[in-house]
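Each structure below appears as structure tokens.
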Structure 1
Amino acid sequence: MGKLLALAVLGIVAAFLGERLQTFRNKINASRELEPKRLPNCHLIKGIEAGSEDIDILPNGLAFISSGLKYPGMTCFAPDKPGKILLMDLNDENPRATELRISHGFDMASFNPHGISTYVDKDDAVYLFVVNHPQSKSTVELFKFVEEENSLVHLKTIRHELLQSMNDIVAVSSNSFYATNDHYFTEHILIYLELFLGLAWTNVVYYSPKEFREVATGFYSANGINISPDGKYVYVVDLMDRSIHVMEKHANWSLTEVKVLQFDTIIDNVFVDRYNGDIWGGCHPNGMKLFNYDPENPPGSEVLRIQDILSEKPTVTQVYVDDGSVLQASSVAAVYDKKLLIGTIFHRALYCKL
């Protein structure tokens with residue numbers, strides 16, 4: 001009787017593990033292959049060799065790029081070099097990426113930038129919020145951009161127990177923001193277990209100098225975040241669920257879900273065109289190739305454009321696809337004046353004229 005019970009338990013466990021493995025493979029599109037769909041007027045950006053994980057563009061065409069991310073379980077082509085923030089002026093005929101100087105006193109040696117967001121106040125001062133992972137921790141670094149000096153002045157570091165595994169950020173004033181946590185656990189083994197079991201425990205938090213609180217939860221892997229041009233809606237990407245959650249923003253900064261859009265691809269970060277509200281997503285066509293990096297069969301890149309997201313039938317357009325031979329692991333796509341920048345987690349960056 002005891003042996004039969006043991007065999008039954010083993011059978012149940014094996015069936016459970018098999019179901020979870022198949023579900024996980026389906027979630028990350030382990031078998032998905034796409035034909036390349038490239039754009040005619042594109043070139044790789046010189047000076048970007050180790051990632052361009054997130055990009056934000058000011059109304060005047062200045063693009064900020066975070067580079068050099070070192071993320072647990074992810075490939076990094078410059079593991080011994082600190083990260084940096086790059087700047088491109090998209091008004092130039094042939095824009096170049098240049099590294100921004102950061103004020104003295106900031107610990108550049110441990111700088112590990114992830115998601116970024118800009119905010120322009122009523123006096124036209126520009127603030128840059130950066131998710132940072134020094135020593136595998138999560139902080140937010142607040143900078144002021146000094147254009148005439150091509151530099152960033154570090155204003156403060158924000159730490160809090162609610163920022164346990166930050167991914168992305170969107171500024172809503174010169175000193176407040178929403179941010180996503182992409183994992184509930186911080187230990188590597190527990191993170192893998194969390195993903196394998198499909199635990200929907202990640203969240204969105206809101207910060208201001210007066211308060212710090214959770215405003216939305218129940219995401220499998222809360223990732224990219226951005227806000228509509230009118231400031232009424234916040235868009236939250238659930239990377240592992242392959243979805244975008246449209247959240248209504250209330251006067252007290254709380255968020256309530258309006259709708260959820262599901263996709264066939266794994267969306268990473270989202271950029272919102274401030275002029276027409278279109279959403280641009282940098283995507284991973286096949287997550288298995290991303291998590292199990294093979295230079296002979298690298299992860300590809302995909303860009304989606306989502307129009308009229310609040311309508312009953314938003315228009316979703318596949319703008320760009322590459323099999324990894326040009327661009328690997330796209331994480332963001334940002335537009336300005338018919339110019340498109342496609343960034344990656346650890347690879348190059350692409351500049352295209354639309």
Structure 2
Amino acid sequence: MASVSASPPPPPRACVTGGGGFIASWLVKLLLSRGYAVHATVRDPSDPKNAHLRRLDGAPESLLLFKADVLDRDALAAAVAGCEGVFHVASPVPADKVLDPESEVLGPAVKGTLNVLQACSANNVQKVVVVSSTAAVHFNPSWPQGRMKDESCWSDRNLCMKNEDWYSAAKTIAEETALEYGEKNGLIVVTVCPCIVLGPLLHPVVNTTSELLIYIIKGGPSVMKNFPWNIVDARDVADALLLVYEKVESSGRYICAPAQISTKDMVNLLKKAYPNYNYVHCDDKDYGSAISRVTSEKLASLGWRPRKMEETLCDSVAYYEKAGLVQDVEGRACRLPHIFHFASDK
């Protein structure tokens with residue numbers, strides 16, 4: 001009598017919101033490589049800027065794209081249905097000055113996060129990983145001077161709003177909302193707070209943080225302050241997101257900021273590998289205390305091992321060269337995104 005072989009168990013299934021973005025694209029690639037079936041939400045599945053997702057290894061068999069906006073709860077519910085886990089990555093990063101904070105930043109970040117969580121509750125999702133930012137950690141005037149900031153440090157939302165730092169305010173409120181929602185509704189919610197994310201891109205759109213590095217390489221018109229930057233690689237953020245998702249013991253928030261470097265040190269490091277660019281001019285002031293150090297010890301204790309910063313920076317430039325992003329193009333001005341205006345003399 002022929003033995004009946006048991007059919008293999010279905011693959012684990014996870015949803016990634018904002019699937020076409022910088023971090024999300026690397027996360028989708030990682031999930032597919034680990035045998036996950038992936039639901040990715042995008043604004044328009046037929047938009048050429050999402051075509052890279054369909055070309056990822058494993059995508060034809062295991063990736064479904066869903067047309068969904070974070071403010072459309074019904075579309076989100078369809079996307080998360082059947083998923084055990086959800087990674088909420090979609091969030092606006094304003095490249096220009098924010099004119100209408102509510103519609104441009106606060107609404108999509110805070111209401112969007114709540115909509116995702118409510119869709120998860122309604123569809124028996126077991127665990128949600130929310131991408132926050134160290135912007136939700138840094139701006140705390142009552143934190144003891146000189147003490148390294150850890151997950152217990154929260155940005156003061158009122159201070160951020162007073163300073164019209166809408167991105168930091170939105171990230172802080174959205175992250176607090178997510179963790180509170182999880183506690184009240186019995187949903188496992190873990191948050192990850194990356195700093196400035198660099199590294200090669202999978203998607204064709206140049207994101208805001210990459211614009212910052214391109215500005216430093218090409219030597220934009222203004223002098224930059226010799227500011228300390230916390231930097232992490234997009235590929236390491238994807239690793240961190242999957243790690244906190246798969247580790248049963250993960251809980252609360254995790255800072256994802258392994259390295260700090262000043263503008264001048266970054267220029268000097270890149271000049272060694274890529275000597276032929278103009279590079280930005282830096283002032284000589286020491287802004288070492290402007291952005292205090294943060295620790296990623298909690299994430300490291302789960303087993304997170306990020307790559308060295310030199311690799312991230314050099315891989316970024318190698319990608320920009322290949323993609324033609326650092327050539328001088330007539331009519332394409334090299335600009336510092338507004339979110340980083342504090343770092344220049346203008």
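Nothing in this text is a laboratory measurement; each read-out follows from the coordinates by a stated rule. Computed from a prediction, not measured in an experiment: that's the story for all the values here. Cβ atoms are built from the backbone, for glycine too; each structure is taken alone.
Quick notes on this structure:
- Structures 1, 2 were shown, and mean count of other Cβ atoms within 10 Å over residues 137-144 at 16.5 was computed from 2.
- At a computed -3500 (helix-only ellipticity at 222 nm (-39500 (n - 2.57) for each DSSP H run of 4 or more, over all residues; to 500)), which of 1, 2: 1
- Structure from which 2.6 was derived, distance in nm of label points 7 Å out along Cα→Cβ at positions 249 and 337, options 1, 2: 1
- Value -0.48, -0.56, -0.64, calculated as log10 I(q)/I(0) by the Debye sum over Cα atoms at q = 0.13, 0.14, 0.15 Å⁻¹, for residues 41-152 alone, assigned to which of 1, 2: 1
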